[in-house]
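Visitor: Alright, structures below, take your time with them.
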Structure I
Amino acid sequence: MSEEPRTRAVRVEDRGHVRILTLDRPERRNALDLADRLDLLAALRTADQEARAVVLTGAGSVFSAGGDIRSMSQDQDVARQRLEVVNAVVRQLVTGARPVVAAVEGGAYGLGLALAAACDLVVAGRSATFSTSFGKIALGPDTGLAYTLPRRVGQGRARELLLTVRTFDAAEAERIGAVESVVDDGTALDQAVELASRLAELSGPMVTGTRRILTQPDQSLDGVLAAEADLQVELLGGRQFAEGRAAFLERRRPDFISA
């Protein structure tokens, strides 16, 4: 008897210039195995080429419960392969050309929290909860969480959350900077799409260049000043700035999508 064909882990939908990627394993709370991670990586890379902004969310009542524990192996070669894929996922989220907004309903735990933290902006439902959770099964952080979380909440708070593995709610997440906004339950996706749509209307080279400066390895004053100067010179010679200047002088809204 032939096996049933495997369904893809990521559901894709376009709303205007925004690509919505939905983690679609609700039967296991969107916990991701290796094949699911590969699907997510492919979907993110394709969205980078085909959309102007991306929203990442989860189907059902949980954004993502993290990695699929049942699929985890103590074989070090298998473990290394899994980690190489999630490393590629977080690199794509952090350094890709397009801005990514996370829409979190329910919970974001372990890998789920790491995915949200790697996005540019996070919109969470009021009942959403978060946890680093890796430590609950005697594992350390992965998917870049030890990089992204301190940049969001500071080194001290990140250390506390990673070591105590406690659960925190959306209100605290907003207060400490883990999420940018908290909205009524059930509205996070629509709010995230609205936010992503505003990002999609901005100059693509400006958004990409600004994100590049914020994530470049050299965050010293001189390093950032040099990167800002390089970007500004590049943008000043481009069509997007020409459209922005013309729109300003003509007192109209700029059209960066067509420019």
Structure II
Amino acid sequence: MPIVDIERLNLHYGEFHALKNVNMAIEEKSITAFIGPSGCGKSTLLRTLNRMNDTIKGVRIDGKITIGGTSIYEADVNVEMLRKNVGMVFQQPNPFPKSIYDNIAYGPRIHGTTKKSELDDIVEKSLRSAALWDEVKDYLKKSAYGLSGGQQQRLCIARALAVNPHILLMDEPTSALDPISTLKIEELIQELKDKYTIVIVTHNMQQAARVSNQTAFFLNGEVIEFAETVKLFSNPEDQRTEDYITGRFG
């Protein structure tokens, strides 16, 4: 059953028409990949799902996005709660200048959890969910900046999970990482889909093919094709999709 419904979505940055009549239904507890050349609208669409584009001057959005039955661009929507339910992991790992423990506890504290035993449980559970607990359990009071790039990215995933989101958005989460760290993140993404709906933007088509259930191909702000990943890569319906995935452009 779809958890996200996008209908007739258009987005303008000033005069630039960045997203054009996007329609898409994203299934719950699945992994959806967005692929396409740079500047085609992938990350822009991802950021509409937790209203991160609200912070950009001159952005104009029309159309409708419904998440879990709520139209998220209505005036009475609590954007802070939306971002709690729809977490985000960025391209560059961005831990806070705090300890490993305090990075994870930050979100729960903001949302009212103050009891140390509860925070301890959340920190451990989140780090275990991000496959990081065994590597850091003896160093929780040390700075997150002491971790490797791959560990920092898993910490950022754990931080997003700590507030118990329904959806996890990932904007090229492995593009700054080495191949071994990339593999760990991909394995983690596969494990997380049993509990979360994941939407991932990636430049790496092999990654999309490896981890996702559905893939959307973007070009010049339009969704050219959206299908089961196996079908899109093996038997695309649109010639432009085939040209992209076979390397003729992009």
Structure III
Amino acid sequence: MNKMIELIQNHRSIRKFEDKLLSDEQIKTIVESAQAASTSSFVQAYSIIGVKDKQKKERLAELAGGQAYVAENGHFFVFCADLYRHQLIAENYSQDASEALESTEKFMVAIIDATLAAQNAVLAAESMGLGAVYIGGLRNQLTEVCELLKIPPYVIPLFGVAVGYPAQQPDKKQRLPLQHIYHEDEYNQDKVAYYQQLNDYDEEISAYYQKRTNGKRKDTWTGQMAGLLAKPARMYMKKFVEQQGFNKR
């Protein structure tokens, strides 16, 4: 196993950071690493907003559901799906690009581009001895997030990434078994095998939580997912996405 694979497979979400800011050079390196990610048809349909202002970080922490590490970190990045610059390009060429910009395809391109860039950024940060955690909670109240960050049309903040010097080293959380994720030649729909793999995984995750909490918690992954699916969340999202000019066609 080489060092890069070891780095990737050693990933942990860090939710507690030292009181130390990233340098401008570190931020630049992380952003340039994000930009090196693959991008569909060279569209580069994303932007990254770095938040340094303490009050804005504290407000984002509130909007994300009271997650303190959104405010208390070395630097906070917000990754956005972004077709605003492409709208400006169309205007500059006297073109009506609304049909393309508002298509489901371009919506998917922007989300994929931003996500690939974010993963590159996190890997770059971790290679520098830093830690990171993704913050999907920004989508709890996107209207307020957009107002705070002065987001224009054709831009959607997708998630944040808090980066900093780790002040904790949590145990690695085991992922689903490879056989459950990787299919060869066709999708394996053997339900008996599927349920057995889920049962085995539930035992692993329950043991993980029991160890981590000294027996106070022993829930399973399938139990977590069933609970999650029983409570629809962020149901305003379709309307919000369309208001921003995405996924209308």
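Visitor: Supply the structure label, taken from I, II, III, corresponding to P(r) over Cα pairs in 10 Å bins from 0, in percent, for residues 149-188 alone with the calculated value 30, 56, 14.
Guide: II
Visitor: Comparing structures I, II, III by FRET efficiency 1/(1 + (r/R0)^6) of positions 157 and 237 (r between Cβ atoms, R0 = 30 Å, to 0.05), which one has the largest value?
Guide: Result for FRET efficiency 1/(1 + (r/R0)^6) of positions 157 and 237 (r between Cβ atoms, R0 = 30 Å, to 0.05) over I, II, III: largest is III.
Visitor: Work out mean count of other Cβ atoms within 10 Å over residues 117-124 for each of structures I, II, III, then name the structure with the largest result.
Guide: Checked I, II, III; max of mean count of other Cβ atoms within 10 Å over residues 117-124 sits with I.
Taken together, the values in this text are just the output of simple stated rules run on the coordinates, not laboratory data. Computed from a predicted model, the values in this text were never measured in an experiment. Cβ atoms are built from the backbone, for glycine too; each structure is taken alone.
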